[in-house]
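Enquirer: Structures incoming, each one as structure tokens.
Every number here is computed from the coordinates shown, using simple stated rules; none is lab data. Note that the structure is predicted; figures quoted are calculated from it, not measured. Cβ atoms are built from the backbone, for glycine too; each structure is taken alone.
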Structure 1
Amino acid sequence: MTIEVRPAKREELERVNELRRQVNDLHVQGRPGHFRPGFNQQLQRHVYDQFESETGDVLVALADGEVAGFATVIYVHRPEGPYTLPLDFYHVEEFGVDAAHRRQGIGRALVDYMRSNAVERGFTRIDLDAWAFNESALAFYQKVGFVPYRWYFEMATGDGAADKQQLSSV
């Protein structure tokens, strides 16, 4: 199988949205009290906005010419703040590989491309976030070299069903 990673073409965004829907459905299943079910118009439009943006990109991974994976990335230039120094980094907003193409090197090829693209653009780090329920994504990210640098915690404030559903996947 031949894998090629490059910036997406506009005509490939419909297929990217099919993959984004797989990722969204996974998140809805993992955190039903947080994510909206379905793949609404606003979500569908987001990849087109990202494609047209000058501050990010939509990347595709082609397996034998077929879009089998994608990433949306944002080029972040954060000014100095009261607690932080100025930060420039390459942020992976969304990442996914078609369920039928996983464990074939497509995700790794996307990460390799992002790493070299980040270097070309002068970034010294790439960051991303993942949900605790998504154990396969967490394992993959660590396998390809990402390391955790921050943790978020939550606590339900009551004993109602909504609180239990919200935290059920933690």
Structure 2
Amino acid sequence: MPSRRDLLLNSAAELFSEKGFHGVGIDDIGEAAGITGPGVYRHFPSKQALLETLIDSTMDRMLDLAERAQDLDALVDLHVTLVTEQKLLISVWVREQSALAEDVRRSLRTKMRRYEQVWRDAAAPLRPELEHTELALVVGATLAMLNTSSLIEAPQAQRRAVLRRLAHAALRA
């Protein structure tokens, strides 16, 4: 059974994805998690802290998994799995970054650069004709395409198959 904290994070992710960060109140999150709004404050100091935890933990998980991936195919599978199975978290991450405090956005950008570097390191041997900047553009565009797909409704199996094909085509074109 998920902890109360995890239940609050899951409820917040669903609500932020559906209504946007600014369209959700702390009482809404508490109600969705089966507690009173003020009860949320026993676990998180603010709605902002909930959002920061959601986005930061998603990025940490992505970075950890990427650093353990063996090659570019594994990275594609990893990211496609994340955007299909963690669709709510990725959509919140894509849409709500601007609601984060500047220090959190800065930390997130640093982690994202590390994540993209893992991808560039894996892609470079397969694309030796690309200079550093071109490779960064290919990787960045591929990840942006995968991430924003979380905003499009499609059956999970179809989403997974199409995104794998698109990512491989973009990275190898």
Structure 3
Amino acid sequence: MNAHTTRWRIYIKKYILNDKIKAKSVRLIGADGSQLGVVALEIARDQALQEGLDLMLVAENADPPVCKIIDFGQFKYHQRKKEKQAKRVGKGQVVKELKLSPKISDNDFMVRVNRGREFLGKGFKVKASIQFRGREIIHPELGERVMNRFIESIIDLGALDGPVNMAGKTLLAFVNPK
């Protein structure tokens, strides 16, 4: 076994179930979460078998080891669901940028609004930017008007993250999903 495979084994959670548990006596927790006390391993296995469930080792290093009676299929289902939820929550860090211009047409503007609403609905953070080209920088109020109109169009799905600010020749606004 090389160093690469051992590194990955650290991250894989292995569950010790039923016949794989090696202990003489265990502290047993019932399927409903109630403490059933310290019992012999055979008694704990029989009780899990009678209920049609599995016996899982929860705390291996405790004295005596702690085991719980669970439905392992349902347990794995809930673990996967929690992992998906954790990934979904992490989407807040992904920033989707929408580029506008001070002289944007109404049709193009509505396309950007719809994309912004879609991104916020999926849980992404939206960065709206207006790049001033050439002499457009003389009239920043035109860009501010477009930006305010854009923010008003999508604010029901998100919250403005700080004030709209100017960075060089770019007007920026960040919108976080609700």
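Enquirer: When semi-axes √(5λ) of the Cα gyration tensor in Å is calculated, the result is 27, 22, 16; to which of the structures 1, 2, 3 does this value belong? Show your work: numbers first, answer last.
Expert: Values: 1: 27, 22, 16; 2: 32, 17, 13; 3: 59, 18, 13.
Comparing all candidates, it corresponds to 1.
Enquirer: May I pose another question? Of structures 1, 2, 3, which gives 1.5 when distance in nm of label points 7 Å out along Cα→Cβ at positions 69 and 125 is computed from the coordinates? Intermediate results must be reported in sequence, preceding the final value.
Expert: Details: 1: 2.3; 2: 1.5; 3: 4.8.
Value 1.5 for distance in nm of label points 7 Å out along Cα→Cβ at positions 69 and 125 corresponds to 2 out of 1, 2, 3.
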